[in-house]
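Next up: some structures, all given as structure tokens.
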Structure 1
Amino acid sequence: MKFGIRFIENLGPVPDIVRFSQQAEQAGFEYVWYPHDIFMKNTWVVTAAVAQATDKIKIGSVGPNPYTTNPAEIASYLATLDELSGGRAVIGLGLHTYDMVGWAGVDCGDILQVTREAVQMIRQLLRGEVVEHHSPHFNWSDQCYLRFKPVRPEVPLYVCAFGAEFLALSGEIGDGSLPMLTPPASARRMVDCIRKGQKLNKTGKDFDIAGCAWLSVSEDGQEAENVMRSMIAYFGPYLEDDALATIGLESADFDHIRDLISQQEYELAQRAVSDDMLKLGLTGRPHDIIEQIEALEDAGITQINLGGPIGPHVKNAIELLGEKILPHFARISS
């Protein structure tokens with residue numbers, strides 16, 4: 001099991017995120033990821049700052065998509081970050097949800113074909129090829145090539161996907177897949193979808209299923225639960241029914257919470273989060289989290305991305321992860 005950590009912008013200003021990333025590297029994490037969405041802080045700036053503040057950890061933006069950002073820009077960014085970081089760049093191309101790009105009037109009805117083409121074009125650019133490409137989605141001339149030589153001709157390109165068909169595509173065309181494990185009980189379903197596509201994968205590389213689960217860890221279990229309720233109240237209404245069904249929930253169960261959030265009644269929304277809804281994340285003391293991560297490994301997850309609130313106090317939570325949770329899995333693997 002590989003370990004990654006995913007920092008959302010709600011955890012603090014960018015300088016704090018950079019410091020948390022440094023701490024994660026010192027704690028033993030192999031990857032650090034940052035969700036990238038329109039109308040949110042730009043993670044390309046964050047990844048550049050982290051590249052200069054760290055030495056070993058692999059650095060990735062999750063969610064740059066070929067609708068709001070042209071694949072040419074994504075390839076240039078990725079190659080530049082790889083140069084700045086000394087060959088530590090990774091990326092998760094795709095989407096977490098259709099909702100946010102939908103606010104900007106973007107129709108993602110052709111997401112599978114657009115993602116397939118974008119992955120191919122980005123890889124070609126990184127290899128130094130001229131990418132003349134004509135399709136209903138992209139019309140590139142013979143002048144489409146990078147004007148500089150990337151540090152690496154192949155940078156790990158994960159696909160950020162959701163839904164059975166999109167997950168299968170991520171298995172087919174990616175170096176890895178970045179499914180959201182909300183809830184963690186949906187992991188086996190996600191893995192099964194990805195592996196269907198993986199049978200057609202022609203990259204010849206070890207495939208990494210890097211599932212992201214919300215985490216709230218603390219030596220005080222009740223404190224950990226309270227923080228997770230806040231996360232679930234805000235993001236739970238966006239989750240898909242197929243995943244929710246694995247813990248006996250459906251989107252309609254969040255209607256009341258959705259209404260409270262729209263009225264900016266955040267405290268009431270948190271109180272409305274049920275105990276069943278708490279199963280959407282990994283919550284509890286270190287030994288509880290170890291058991292839950294072991295279940296994800298058994299389900300086929302090869303890299304766990306620990307995201308969400310991380311814990312009541314992020315710095316303390318990273319310390320717990322580095323002192324009690326990562327060493328447990330290091331002992332098992334050795």
Structure 2
Amino acid sequence: MTQTEICNLLPSFLCDSVTYSVVVTDLLGDYSYVNDLFKKRFAFLGVDFIGKPFQVAIHPGDVESAITIVHQCIANPNKVFPIDIRKPCNNDNEFHWTHWEFSLFKDATGNPAGILCVGHDITESQKIVKKLRHSENKLRAILESTTDANLLISPDYKIISFNKQAAIQTEAVFGKPLEVGATMKDFILPNDFDDFYADTKRALNGEYIHLERKIFFGDASAWLEVNYIPAYDPDGKLVGFTFSSTNITERKTDALKIVQQDERLKHITWQQSHELRRHVVNIMGLYNLIKLEDNLSAEEKFQHLDTLLSEVKELDITIHEIVSRSIS
């Protein structure tokens with residue numbers, strides 16, 4: 001078919017389009033028709049496309065995909081098949097991303113005559129997608145490298161995504177793996193149900209929640225630092241909330257040790273200022289009494305010496321208690 005015959009069978013808005021490139025190849029894959037926009041976009045190739053194979057204006061890596069789509073068009077003559085194809089660029093190190101729709105092209109009598117291809121450039125959108133994927137990969141790398149468990153949960157409490165640490169921790173506690181689409185209620189401890197739903201309802205109303213909570217599972221327990229943060233899409237629509245938890249058991253244990261040490265030091269200080277002083281005063285008094293009182297009988301002196309010995313023993317016990325508390 002001539003270009004004029006093909007153009008007469010196509011809607012005029014396609015032939016004259018300033019948005020869509022229009023190509024018709026014959027059943028062997030050679031160009032039979034290209035519109036002016038296609039010629040303009042790929043003029044740098046210096047090719048008179050008519051009669052040339054379609055491979056002259058397509059990335060070598062996409063040839064097989066295009067041939068597969070062509071076969072689908074021939075097998076399904078009334079269907080349209082989409083495909084993304086890389087096209088040459090006047091910079092040898094780059095290429096254009098284009099989106100096409102292929103369908104079987106028929107002649108005036110309804111017989112198969114070639115493949116109709118209508119496409120437009122999507123390079124900018126692909127660059128944006130690439131940047132988003134890069135950002136997502138960086139974020140995923142950060143999330144996977146942290147010791148925190150992180151989950152994204154929908155408003156109906158379905159799991160949207162989670163990191164490796166979340167998978168490890170939940171399987172250790174619940175004995176089953178996390179799965180995208182699973183309900184979060186299967187991964188909440190019975191004693192935490194009420195608090196979890198009360199806190200997350202607040203998060204779903206746009207509130208940031210930060211708390212510390214002790215959980216119990218089996219014979220074990222752990223302290224967790226928990227954050228519930230509302231999650232929004234780029235348009236500001238609430239898509240759920242993030243749930244992150246950090247095991248702070250060691251930190252809480254260390255803090256408790258500090259409190260216990262402080263209590264011991266306070267008790268030691270009290271013993272030193274009161275108990276030791278009391279025994280010392282009593283011993284000094286008895287000593288002076290025995291030494292200075294001339295009228296004491298032998299029996300009275302022995303009684304005072306027994307009392308003095310008792311005070312010394314009590315002082316020794318108190319000193320041992322202080323030493324023991326200091327060591328522990």
Structure 3
Amino acid sequence: MKRLFFIGVIMLAAAIFADAAHSKTYKLAMCTGWMGYSPANIAEAKGFWKEQGIDVQVSVLPELVDTQKLLKNRLVDIDLDIVGSAVEMYMQGIPVVVIAEIDWSYSGDQLILKKDADIRNLRGSSIGVYTTQVSLTYFLNLYFSKNSMKLSDFQLLEMELEPMADKFIAGILQGAVLYGPEVMRAVKEGNGKIVATTADFEGCLIDGMVMLKDTFNATPKDDLVRIFKGWIKAVKWIKDEKNFKEYVDIVNKTIFKGEKPYAEDAIKEMLQIVRIHDAKTMSEINKDGGGLHAHLNDVNAFLKANNLLKKDFKPEDLSDNKAIMEALKNSQ
């Protein structure tokens with residue numbers, strides 16, 4: 001009897017420990033306006049993470065720089081961000097790891113000029129950008145090189161999206177790189193034209209899930225697998241057309257909370273300028289030697305060529321695909 005009682009106590013303790021292990025609330029940060037991050041809002045709103053026995057809290061902030069601050073200050077576990085931001089942090093001596101690539105900007109990021117402007121006549125002038133970090137400068141460099149120019153031919157002014165659009169509309173800026181509703185507003189109200197988008201250089205600007213290396217090392221792999229499974233289910237849900245009306249309602253209440261709700265046509269247009277990876281694409285891109293590794297190698301070469309490489313790296317230094325590849329098993 002004592003032995004059975006002892007076994008019972010051990011089993012109860014194990015159950016309590018297991019519950020405690022999954023009682024942690026994982027905090028995930030994303031910026032507003034970018035539909036590529038919307039699977040997080042869907043997974044939270046539809047309970048896909050709770051179905052996996054994992055608790056994830058999503059915070060939506062105005063700008064990428066805000067989410068990066070939360071990550072650096074250990075106030076969130078995962079930052080949905082441009083992969084180039086992870087490269088930038090790594091070169092600053094902040095150990096980070098990209099645990100998955102999740103989407104491509106596919107004309108989502110757009111370089112706009114005034115209708116009467118010619119990029120070749122703007123050498124030495126200022127171009128507004130929402131970040132001077134690696135992925136955006138990589139995109140701009142591809143465009144400038146195509147036009148026999150260099151990144152160093154221009155001064156990049158970093159500012160938030162709304163004031164940047166305002167300055168373009170007012171004629172203070174002749175060129176700007178914007179995304180989301182602000183690019184549409186700037187073109188319409190500022191007599192603008194789109195001269196280049198990320199669709200012109202497919203895969204040049206990609207997003208991923210980024211963690212601090214020590215946070216990643218301390219996180220059970222099984223928890224990350226659960227987070228990814230919830231994400232994968234959310235992506236599949238988004239791609240089912242019958243869910244579109246509910247999708248519009250959710251993103252208006254989350255990504256665009258506090259703003260006037262966007263109509264279905266506007267949301268559809270914003271979705272068309274991003275390629276949210278489905279399970280098959282995620283598997284191809286995140287595998288060893290896949291698209292994520294290729295992108296990191298290309299970015300490294302760009303940084304070296306422009307004397308911007310502050311700290312050398314290999315793709316393996318900045319990425320770990322074990323959890324995402326485990327989550328993708330039998331999901332396609």
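Points to keep in mind about this one:
- Origin of the value 197, where volume of the Cα convex hull per residue in Å³, for residues 44-171 alone was derived from one of 1, 2, 3: 2
- Which entry (1, 2, 3) yields the derived value 19 for relative contact order in percent (Cα under 8 Å, 6 or more apart): 1
- Which of 1, 2, 3 yields 1.6 [distance in nm of label points 7 Å out along Cα→Cβ at positions 108 and 204, calculated]: 3
- With Cα extents along the principal axes in Å derived as 59, 42, 38, matching label from 1, 2, 3: 1
- Source structure (of 1, 2, 3) for distance in nm of label points 7 Å out along Cα→Cβ at positions 28 and 220, computed value 2.6: 1
No value in this document is a laboratory result; all are computed from the given coordinates. All values reported here derive from a predicted model rather than from experimental measurement. Cβ atoms are built from the backbone, for glycine too; each structure is taken alone.
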